[in-house]
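Below are structures written as structure tokens.
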Structure P
Amino acid sequence: MATEFKGTTGLRIAADVGGDPGGPPVILMHGGGQTRHSWGTAFKALVADGFYVINLDARGHGDSAWDPEGDYALPTLAEDLRAVVATLARPPALVGASMGGATGLLLVGNTPAPVARALVLVDIVPRLELDGSAKVQRFMRANVGGFATLEEAADAVSAYNPHRPRPDNPAGLMKNLRWHADGRLYWHWDPKFVERRTPSEPPTFIDSLVAACAGVHIPTLLVRGLKSDIVSESGVADLRRLVPQTEVFDVPGAGHMVAGDRNDAFNAAIIDFLHRTA
């Protein structure tokens, strides 16, 4: 069911909500430049397993409102998340990919009172590989002028993710694209998200993420794609040093977009972890 929340400044935050409200709550947070639809199969699997699931569009993304000032800084995203958590009767598990994981880490690590019962970081660690991070930034900036056709957009995605088989029908991409008045397709997020070089993605906020780790004392799971160019062995070791209770689940054949690359393996890993920590 589609619904809306109010973020830290009253900004409209869109979401899908499903499952028994009496079940353990889980909040899903997508990565930068994505929308809540990136969690499609995970959302259904979690609901089917008895969880109460809130699947958010971050501000400036998907169906959520765009910030008039272009404020997409990580601390602001964390405060939006705090506002959503405040609507729940008990602390949720937070599951975040890339930017979404960094958002959850920052909120948990900087909140003395228990704000979540578990944290799942999907291919995100405080010290990312700078080359991989730069590749993400280049992709997001490369097509700010939009695409003439859906096939053109699919070509761009395939060039970025060559290890993922290109679908025969790229219609699923329309969940992340919108037709504009000029007759071109654009990614469904505010261009200011990248125009202002906002600190919503590493490496800009590495120091703040490292500092936040000292306040993370809840069960934590890192789900890493073994083909990821964002999370390295040294990054994993660093996270384990900073957050000693961290469990690590490696997904063979998956890159940075773990949930989309190997959704069955991903879903099984997080559902097992969430049941153990519920």
Structure Q
Amino acid sequence: MNTSFSDAMISVKSMDELSFDLVRKTLKANTYACIRGLFSQEEITAAREKMRSVFDAKNDRKHNPNDAEAIRGNFQKLQVGGTRGVNSAARFLRMFYNPTFQEDIYGMRDIFKRLIVFRNNLYSLPPEFTVNGTDNGMWSAARINHYPRGGGFMAAHSDVGTATISENMGLEQYVQLILIMSKKGADFYEGGAYINDENGKRIFYEDECELGDVVIYDGRVIHGVEEIDPMEPLDLSSFEGRHVALVTLFKHFSKNNTNEEYKALMKN
């Protein structure tokens, strides 16, 4: 495995010129890759500012993990905890669930759809799979994760639940896609996301990322988010901190589902 994140960088001008075979080879060699050029810094900045303009901490809700339907709507989830259970990972973050089949309250619809198409191409799935809703019992959990300034974090873990779902679909490899929506050194200064290399060393990839980069990594490797600006005052009414977008494939579980696979998914 390479320890230089720049070795896994692939720059393009559009998705049409991107070689997905090259992306897969890069993932196999490093367990991670970074694609630059699919999203412009200007559109990511505009999307984040749109979110900032409508953000209201009063909309924060706790999510009952037995309620699988809640996150299929526009749902602002504040998550603190995650220390219970074998595969749990402690965390403190806010998640703005905004599925593509719900009202586009953040102006992220086009960005989410393009990110889903990118993920589908990487998985060799039909390009439109889950772009507009549920297909074959699966849907795309489009969301923006906010790690607040003043200590937002996620402990080191691997994505056991979602990896199991991907394996059940017959996909060769489970990967996570992260769209970078904040710039380290401008939007936050300390901490950030990391991937462990084969020696257990943390690779803080956001040190080298720009707005609009798409980071891909094997979800089975150890990864996490180190505390964001931990010495700054914590203000949950503030939108400041680290922001990323995700479009993870989720299975469509029924309401009040107690399936163990769903519970494992909610721990990732």
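Read-outs throughout are calculated quantities, based only on the coordinates presented, and are distinct from any laboratory measurement. Computed from a predicted structure; not experimentally measured. Cβ atoms are built from the backbone, for glycine too; each structure is taken alone.
Miscellaneous remarks
- A value of 2.4 for distance in nm of label points 7 Å out along Cα→Cβ at positions 54 and 238, calculated from one of P, Q, originates in structure Q.
- Which entry (P, Q) yields the derived value 1.20 for Cα Rg over 2.2 N^0.38 Å, for residues 14-77 alone: P
- Label whose coordinates, when distance in nm of label points 7 Å out along Cα→Cβ at positions 190 and 230 is calculated, return 0.7 (choices P, Q): Q
- helix-only ellipticity at 222 nm (-39500 (n - 2.57) for each DSSP H run of 4 or more, over all residues; to 500) from the coordinates reads -6500; which among P, Q: Q
- If mean count of other Cβ atoms within 10 Å over residues 46-53 is computed and equals 15.6, the structure in P, Q: Q
- Source structure (of P, Q) for mean count of other Cβ atoms within 10 Å over residues 22-29, computed value 15.8: Q
- With distance in nm of label points 7 Å out along Cα→Cβ at positions 6 and 94 derived as 2.2, matching label from P, Q: P
- In terms of relative contact order in percent (Cα under 8 Å, 6 or more apart), the structure with the greatest value among P, Q is Q.
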